[in-house]
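So, here's a batch of structures to check.
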Structure I
Amino acid sequence: METLKTQACELNIPPLETPQVLLHPDQRVGANMARWRESGGGVALTLAAQDLPAVHAAIREADLRGLGGSGFPVWRKWESAINELPKPDKYLVVNGNEDEPGTFKDRLLLEETPHQIIEGAVIAALVIGANRIVFYTNPDIKRSLAAMRSALEQWKASDLLTLASTTLGKPLEMELCPGSGHYIGGEETAAMAWIEGGFPFPRGKPPYPAQAGVHGCPTVINNVETVAHVSHIVKNGAAWFKSLGKNSGSGTKLYSLSGDVLHPGVFELPMGTSLRELIFVHGGGLLSGKPLKAVFTGGPSSNMLTPVDLDVALDFESVRARGSSLGTGAMIVVSEGTGIVKRVAEYMRFFAHSSCGQCPPCKTGTATMSRLLDKIDTGRGTETDLATLRNLCNMLPGSGRCHLVNGAVQLLDSAFRHFPDEFRQALR
């Protein structure tokens with residue numbers, strides 16, 4: 001890592017002094033490769049090609065996490081694939097399918113900063129020895145698709161891809177693969193199934209993707225935001241990256257803020273920024289000055305936070321300690337006066353619609369929860385309906401191959417714990 005930092009200094013790369021890294025103006029040039037390279041784009045790849053083990057060590061020291069929801073250490077995921085032999089290929093899949101309510105950070109990166117994503121992905125591919133990169137994106141975000149398609153064409157004709165192929169010892173192939181349009185298609189094994197040409201059904205584990213992924217080949221799947229950080233760590237060092245965070249967080253994080261706030265949007269802030277600062281400083285507070293009622297963290301498939309949690313640091317460990325999950329960093333704000341039963345019913349309808357139907361407990365369970373919640377929300381529910389919902393919360397977790405049914409249960413169980421009176425009032 002120190003070698004990489006020394007080489008960066010010799011090339012006169014100034015360290016970034018602001019927490020704006022991924023959304024820095026130098027990166028937000030769309031598909032314009034010439035402008036991106038004028039501001040230092042491509043230098044990280046040149047540095048990385050000289051010492052790939054140092055890159056892996058820097059990612060480990062920087063404590064870069066998976067930013068698609070899991071928070072899993074990136075270096076561990078890479079390490080699991082480094083020693084796997086190509087069979088005959090090795091894949092890196094960059095996942096930008098995001099389709100959960102309240103999550104809209106990756107589409108911004110894909111549209112406005114495609115080159116930093118591609119550079120980070122190429123560096124990652126070299127470290128793990130992958131010769132195929134697949135950029136898996138939401139098919140409904142047309143501007144993101146257009147920007148990535150244009151950027152990839154420029155990379156295929158550039159000296160940077162030649163350098164990468166030479167370093168790898170074989171041609172490095174890159175392709176853009178629009179997803180299926182299904183929410184469940186963002187799950188990593190479902191993404192692999194779609195890339196192979198099948199329906200995006202999640203698969204059981206083991207085997208894990210690093211052992212047998214796309215077409216049975218070793219595969220690493222990283223989120224768009226995750227790989228976007230890689231080039232900056234290579235250029236500026238692990239210590240620099242860690243210094244950008246607060247509390248136990250490292251680096252910066254993109255938070256998608258929506259709901260009942262005055263200024264919704266995507267905010268790049270130090271990992272570990274407090275929920276209070278995000279909502280009341282960057283988000284401008286709540287609409288009409290109403291009091292805060294709840295926040296869905298990481299999208300609706302997590303436990304809700306309430307006003308007593310306003311000072312929680314928005315990093316993986318701190319949010320987990322409050323019984324919730326940081327997830328993708330999507331924060332959906334709910335103000336007083338908004339009915340929790342109605343909001344939960346809306347999100348449950350989304351989960352029921354999004355179930356792929358492969359696992360009967362998930363398909364029938366989410367459909368039943370959605371139907372009963374709609375009854376309760378419209379004043380037609382009974383005590384029996386409420387008891388059935390509580391029983392389903394106990395029965396369904398772990399009954400599916402993916403997280404969808406678990407997320408649906410978390411949503412409902414959290415509402416029961418924090419707002420039981422609203423369900424009883426809806427029955428009357």
Structure II
Amino acid sequence: MAKKDFLPIILGSDENAYGTARLFCEAYGVRPLVLCTIPLSPTKNSKLFDLRVIENFEREDVFPDALLQTLRKNADAYAKQLVIPCSDYYAGLLCRHYGHFEGLIANRFNSAELLDAFDTKDKFYALCEAHGMDYPKTAVAAPDERESVLERLPFAFPIVVKPENSNATDYLRCHFEGQKKVFFFDTREEYLAMIANMNKSGYAGKLILQEFVPGGDGAMRVLNAYSDAGGMVRAMCLGQPVLEYYDPKSVGNYAAVISRGDRALYEKMRSFLEEIGYVGFANIDMKFDRRTGRYLLFEINPRPGRSSYFVRSAGVNMMRLFADDVVYGKRGDCIYNENVALWSNVPRGILNRYVTDPALKAELKGLKMDRTLRNPNDFNLKRLYRIARVDHAQYKLFRQYYFDKEAESNR
């Protein structure tokens with residue numbers, strides 16, 4: 001039998017994994033394979049893909065051989081196998097062990113050195129500095145500097161505080177009261193109270209302290225890009241988040257995004273990505289500083305982002321561009337999105353209640369809302385029930401954790 005052209009292998013089981021699988025199905029009618037440690041609600045009871053649970057798949061000593069076994073098993077049936085990580089952790093595992101997979105993965109990944117720069121905030125900001133990219137005023141504190149760093153901050157409260165890598169195992173496995181991926185503090189006392197709890201947890205990594213750039217969720221920006229195997233950018237789509245998540249497990253992720261266009265920003269980011277030799281998907285977080293009119297970079301996630309389906313809502317299917325490049329060798333001119341569209345991962349009722357910017361509230365009323373999990377080609381009673389339960393839980397989480405960042409920054 002002739003081999004099929006390709007098999008997408010998606011690592012993870014969250015909304016990102018589901019959205020990625022949906023994009024492949026829409027573009028090519030293929031049935032992806034989803035590999036995970038635990039099946040989460042977004043990927044349960046779906047008919048779009050085959051889901052395989054591998055015990056301890058995220059462990060460094062399990063992942064390489066488990067994935068290699070899967071790749072070998074499918075090598076006779078598929079001409080090429082594409083592997084897409086849906087978390088920073090899986091991206092790191094793929095990068096560190098790429099040579100273990102016997103050339104069975106058709107797509108390339110960034111170098112270990114570049115990945116390390118993305119994973120570690122102080123190295124990332126050094127990279128930005130070297131290439132003339134703007135970023136927030138920042139101070140880095142080693143474990144023994146967590147209290148004394150306050151004496152040398154080049155900015156005043158309120159501040160934003162993050163572990164140097166909030167997705168790293170050493171942080172995720174440490175538990176303390178009030179633990180979050182991103183912290184916001186109005187006062188020294190609030191910060192020091194968190195440090196007292198953190199110091200008891202055994203977390204030994206650095207902390208990144210940053211100036212709080214004025215503005216609420218609507219001041220954030222997210223830029224998604226795809227660069228081919230030669231490091232040339234093939235597509236870019238800018239998004240304006242209109243609402244973020246606030247619960248401790250999801251804080252910093254985007255709940256709803258409106259796609260935008262900004263040619264000057266596109267060209268600047270394209271030059272940056274091509275200068276550093278970036279390949280594959282990029283999910284870039286930044287904030288618009290209304291004081292200076294500049295975009296300040298926070299981080300680059302070397303994978304599709306959790307909100308990446310907003311790009312499809314704007315009319316661009318990144319997985320089609322990806323497979324056309326890697327499988328079929330098709331490379332066109334770079335696509336710069338200019339379309340305006342609304343993507344949301346939460347019900348419209350939450351947007352109506354918690355989006356406070358008057359201009360954004362007015363704009364939302366005129367936009368049709370696209371949702372990753374509300375897939376008309378993948379409905380069944382069990383999925384509908386799960387999605388309804390998740391939506392219901394979101395109302396409770398926003399009531400419990402939401403605060404107005406714009407109001408906080410103006411205090």
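Quick note: the coordinates plus some simple rules give every number you see, no bench work behind them. Because the structure is predicted, anything quoted here is derived from the model rather than measured. Cβ atoms are built from the backbone, for glycine too; each structure is taken alone.
Which one of I, II has FRET efficiency 1/(1 + (r/R0)^6) of positions 28 and 124 (r between Cβ atoms, R0 = 30 Å, to 0.05), as calculated from the coordinates, equal to 0.90? The structure behind it is I. Tell me which of I, II gives 1.02 when you compute Rg/Rh (Cα atoms, Kirkwood Rh), for residues 148-379 alone. It was calculated from structure I. When distance in nm of label points 7 Å out along Cα→Cβ at positions 132 and 340 is computed for each of I, II, the one that comes out at 4.8 is I.
From which structure (I, II) was Rg and Dmax of the Cα atoms in Å calculated, if the value obtained is 20.9, 70? Value 20.9, 70 for Rg and Dmax of the Cα atoms in Å corresponds to II out of I, II. When helix-only ellipticity at 222 nm (-39500 (n - 2.57) for each DSSP H run of 4 or more, over all residues; to 500) is computed for each of I, II, the one that comes out at -13000 is I. Can you spot which of I, II the value 20.0 was calculated from, given it is mean count of other Cβ atoms within 10 Å over residues 52-59? Going label by label, the one that fits is I. Taking FRET efficiency 1/(1 + (r/R0)^6) of positions 60 and 100 (r between Cβ atoms, R0 = 30 Å, to 0.05) as the criterion, the largest value within structures I, II is that of II.
When distance in nm of label points 7 Å out along Cα→Cβ at positions 172 and 204 is calculated for each of structures I, II, structure I gives the greatest result.
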